[in-house]
Structure P
Amino acid sequence: MCEQCTRRTFLGTGVAGGGLLLSGTAWAYAWTSDTPPKPKQKARICVIFTGKPGPEDRGWNTDPKQAEAMRNRLDKAEKDLGNIELVIGESNSAEQTAALLNQAGPGVPVLAINMTCFALTRVARPILDGKHPLAVFSLPASGHDWMYPHRWQRQGNPVTLLPSSDYNELERALRLLRVIPLMQQTRILLFPPARGTVPARSPEEIKKRFGAEVVAVAEKTFDEAISAVDQKEVEAEAARWTEGAKAIMEPTKEDITKAARISIALQKLVEQEQAQGLAIGTCMGWLSKGFPCLGFARLRDRGVPAACEGDMDSLLTMVLLQHAIDRPGFQGNATFDTARNVLWTAHCTAPLKMDGPHGEIAPYLLRGHSEVGGSGCVPEVHYRLGQIVTRTKLINLDTILVSTGKIIEVPEKSVRACRTQIVTEVRDAAKMAVNWSKDIDIEDAMTLLHRVVFYGDHVDSIYHLARLMGLKVIEEG
């Protein structure tokens, strides 16, 4: 909803004493100049094998071969993921569980693997009493304990269950569990103002809910960073974008150079501040110095979520899913065509590597921004036809909106709306349109419009993550 950015009047909004006043409420931002980054650590996860394996030919239990296979898969996941540290042990009693938790540390998430009948229920009490986020992996016929995790979750505990014969689910469990400690170390840079739902605009509420830190960047500080960018790096970035494009439409060489300079400056800012996310609330005022749209794409392709229009709900959505699935999101506006049962998503910035940092680069055009007379330089990305996608957004810091769709159309050259566009077939477009954003209680158009699109069907993982983090899930459509 970029039009609002160009016509903001900031009624009821002012800046005083380094804090931003929103609707009469003061949010006091900490600034990067006063808040140095903290050292990052690997996400520690406690893995507990509950009970001992039994014979291969009888009983409700795992066997030694299965136990070895699971340990090998855990070792591989720890190596492949790179940012987790596993504390692995066996427990046959509540006392042994407590000792393992003490070794791992307070609040550390737990992956429990049930090895024999009723071992989990016998040893789990210290995990539940300590409110440790708990994912339970249960092989078929490994015991009857699989019945209890969701009962514990319904009693208010952060618990989820993965009952499966697929050992790859062990890695998925670790990915989901690591989100919690990684969020506690997350540093988000914000060019004020923040926008979105009221809780998501509050650094204090974000810190309280997820442990993440939001620090503001002064425009003057960034202007100095822009001036300091090496011209050779700018030329290389401009060449990378121009040489990779299918075509260059409206942008001039000057437009591309300005955007490339901003792209490099944003990358250096994120590296210097050791940040895991970025939101810019003043993006539509950047035309004179260069739009950040190429820079957003560069950051997302490198695993750093970046949100335009200061949309903190969308940014936090991208951060959560980046930690969980290592994929970037496409943040965009929605519009419906019920005659075709489709939902569009469109925006003027979009990542090229929707499969992740090691994935394919999507084809793209270089275009002028659609809402400022075609000026500037932004990517128009042509996403994969037939691709299943998840469309989602965290709102109010406590609820995740989610739906799925399939990309059935991508324009060769967009007209109207924003530059990057996907048309997705959905379950029930008419129902989605009727209920769109009914759970968002403010009238800001951008907040109502935006969703974030990810390649793949991640609805099940979002439900698991919600159980672990105490979030509500609402399926749209």
Structure Q
Amino acid sequence: MGQVTEPAAGWLERFHAFAEEFMARHKVPGAAVTIVRGGETAYGRAFGHRDREAAAAADMDTLFGLASVTKAFTALTLLALEARGVLSLEDPVTRYLPGFAYPGLTPEAPVRIWHLASHTSGLPPVRGLDYAIYPSQVGDPSEAFNARDYTGAPRVDDYPALVAYLTSETRPALAAPGSVVSYSNDGYGLLGAVIEAATGDAYPAVVSREVLAPLGLSARFDTAGARATGRLTELYTSTPGGEVIHSPQWEEAPAYLATGFLKASARDLGTYLRYLLRPEPGRLAVAPEALGELWRSRAWAEHLTGYGLGWMLRERFNGLTLRRHGGSLKGISSHVGTVPELDLGVAVLANLDEVPVKRLWYAAVNAYLGLPLGAPPFAHGTPPTDDEAALMAGVFESGEPWGRLELVRDGSGLRALSGENATDIGVIELLRDGEFVVVDETGPWDSGRFVRDGSAGRPAAVQFGMRWYDRAPGA
């Protein structure tokens, strides 16, 4: 723990007012926020309802979905197992999953456990998670406007099926393991399989034994068991017209539990963040000094953003280090992280998807520092010249169903349109070495990097949101 700066006067009051307005503006049915500082809970508030239809209020013990914040728990479990001598992060994945292979990856340069945990395996984004989730959503109200036709799609409902699916994929690997970062839910799905093979126990049981139970957390994976506690939130999603509707069926994907299917309360996350900031020797199998492996970046997507093991990393944020992760699935928006120099941890959970809770997380940090609460995390760059914009414009695709980024020239420069619905997310401003920020009406909130192929400086791909997007054919 580094030098702790005292918080700005009235920071929690400023943050609370901002949070109340944020929840109303984004029509969030229910949410909970916890802030820990100095080993204590500085702030813990719930907003709205865990069940809007039953008028049941959310509280600090309401169980919310964590989505991809689960990855940090998977990574911590791996460190605990390594400390016990059950596995090593350097082990080839094929030691535990001998049937695993992927086009373009070779036994001479094997994918190791740490490659999967740091998104540096070379696996490209593919549709496996979407295929796995699809059966659990048949009959849900959201299916009317959110369904995809996966008739005849591969079955990806257990670990052998996940391995078989990846082995049969035709999209080649991006690069040799350890070379580039590209966010891979499939890689974390495989980590669940590795943990089961290494221990002989089910992945949820291992996470509970190694992390959840020793820390005294009520978090759990099984939806039925969570519902039986009477504390599980209902889920909500938005129609194309902006109406927030009840969407009761939880997304389920047994082969991807390690990717994003843990459920936890804000109180749980406060305990978890306090441990990460002030680890107690003997609490977990992993020694406190070994936790640094979680936050050692294996590769940088660009100089602004890196990835450790289950954690996104940002250095040089007002002289501080940020360790954080977000999550999003249907009915889930989450953002959790720490600022070690401030001995500060923040967790935000909501029961509506597509809520920009990252901005509320940053608002807490900004409040502490006495900055404007809505201040974005990045500095402005320079708009591209007409010649630069002409080279960069085009369509880039990740391979996931929502993974589309279109860069179009307009009167304001180079505009970014994201996803299947071509949502306007802002304009591109250039930094150095092909890096850029995306600037919306409030400032630069996202960053990425153009990957050039040597043909007159025309980008062949884009790294954005930690994912690799290839230029679409003919674009």
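Quick check on the output: 21.4, 61 is Rg and Dmax of the Cα atoms in Å, derived from one of P, Q. Which one produced it? Going label by label, the one that fits is Q. Could you figure out which one of P, Q the value 4.2 for distance in nm of label points 7 Å out along Cα→Cβ at positions 175 and 375 was computed from? Going through each structure in turn, the value belongs to P. Work out FRET efficiency 1/(1 + (r/R0)^6) of positions 215 and 383 (r between Cβ atoms, R0 = 35 Å, to 0.05) for each of structures P, Q, then name the structure with the largest result. Structure P gives the largest value of FRET efficiency 1/(1 + (r/R0)^6) of positions 215 and 383 (r between Cβ atoms, R0 = 35 Å, to 0.05) among P, Q. Structures P, Q were shown, and Kirkwood radius over Cα pairs in Å, for residues 151-406 alone at 19.3 was computed from P.
Among candidates P, Q, the computation of helix-only ellipticity at 222 nm (-39500 (n - 2.57) for each DSSP H run of 4 or more, over all residues; to 500) that gave -7000 used structure Q. Once relative contact order in percent (Cα under 8 Å, 6 or more apart) is computed for every structure in P, Q, the highest value turns out to be that of Q.
Values in this text are rule-based calculations from the coordinates and carry no lab data. Because the structure is predicted, anything quoted here is derived from the model rather than measured. Cβ atoms are built from the backbone, for glycine too; each structure is taken alone.
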